[in-house]
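Take a look at these structures.
Every number here is computed from the coordinates shown, using simple stated rules; none is lab data. Just so it is clear, the model here is predicted, and its values are computed rather than measured. Cβ atoms are built from the backbone, for glycine too; each structure is taken alone.
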Structure P
Amino acid sequence: MSEVVGLDGCTVDCVHPEKVALVRSSAPGADELAVVTQVFKLLGDPTRARLLYALLEAGELCVCDLAAATSTAESTVSQALRMLRASGVVTGRRDGRNVYYRLSDGHVRMLLDVTREHVVHTGPRTSGASTR
């Protein structure tokens, strides 16, 4: 008869102290993790993601252009841009009565590019699909 192992236990000594120490010493702190997760929450909304990819493609757009390019109501675009701007993901430049929005820096561009490349590489998944 086989030995019953608890859910939190291993039958062999599988902990690698050097790797555990490395992970613990380089792991982001609680404040940094809070900011990272907030960025991913922003990207988790399809409307905001569509706006970000539009800005990635065009470089700089006003609310009217973003609304037309993404088939989204201007009020929805404005609300999404307010959140994206508050988080530092986009910046705005005023020209008379218009504000032109763009991605804040190359890191945001790289994050969007890498995310899209990952999706293309792995193929789209349905929201209920397991990754294990």
Structure Q
Amino acid sequence: MIRVLPDTNIIISSVFWRGNPYEVVRKGILGEYKLVLSAEILDEVADKLRNKFTFPEESIQQLIDILMTYCDIVDVKSTFDVVRDKKDNKIIECAFDGRANYLVTGDPDLLVLKEFRGVKIVKAKEFLVEIG
């Protein structure tokens, strides 16, 4: 089964808008492929929803519960220093340790890599087109 890591911004976009990021997360939850995340990414999602969007705590917990139920939560062991924005290395590390086939992102610092050790790094629309 295809393994896909949606980055923090893809997950947050899927909460607020019904575009390509929403489809990436929705199809993963429906089992068309396996979503891959780490506890650190889940924490970042919760923090951004809480602090940047003042999202209700109960709604944040519901989202995290859904993601924990339908995603493969990876215990990240690797450390890499390959992304210009150092805090984004955790995304690459999770994708690698989670044996992801795709990392779906809109982040130019990640997209510029195009691929990392077998993980294709693509935008949501490109991913949806590729998997059909």
When you work out relative contact order in percent (Cα under 8 Å, 6 or more apart) for each of the structures P, Q, which one comes out largest? Q
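Please state which of the structures P, Q yields 2, 11, 22, 26, 21, 13, 4, 0 when P(r) over Cα pairs in 5 Å bins from 0, in percent is computed from it.
On the way: P: 2, 8, 14, 16, 13, 12, 10, 7, 5, 4, 4, 2, 1, 1, 0, 0, 0; Q: 2, 11, 22, 26, 21, 13, 4, 0.
Only structure Q yields this read-out.
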So helix-only ellipticity at 222 nm (-39500 (n - 2.57) for each DSSP H run of 4 or more, over all residues; to 500), computed for just one structure, reads -18000; which one of P, Q is that? P
Ranked by mean count of other Cβ atoms within 10 Å over residues 55-62, which of P, Q sits at the highest value? P
When mean count of other Cβ atoms within 10 Å over residues 31-38 is compared over structures P, Q, which one is greatest? Q
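Thinking of P, Q, which structure, once distance in nm of label points 7 Å out along Cα→Cβ at positions 87 and 111 is computed, gives back 2.0? Each step should come with its number before you reach the end.
Numbers: P: 0.7; Q: 2.0.
The read-out was computed on structure Q.
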With FRET efficiency 1/(1 + (r/R0)^6) of positions 15 and 119 (r between Cβ atoms, R0 = 41 Å, to 0.05) coming out at 0.95, pick the structure among P, Q it was computed from. Q
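If distance in nm of label points 7 Å out along Cα→Cβ at positions 23 and 39 is calculated from each of P, Q, which structure is the one that comes out at 3.5?
Working: P: 2.2; Q: 3.5.
Structure of origin is Q.
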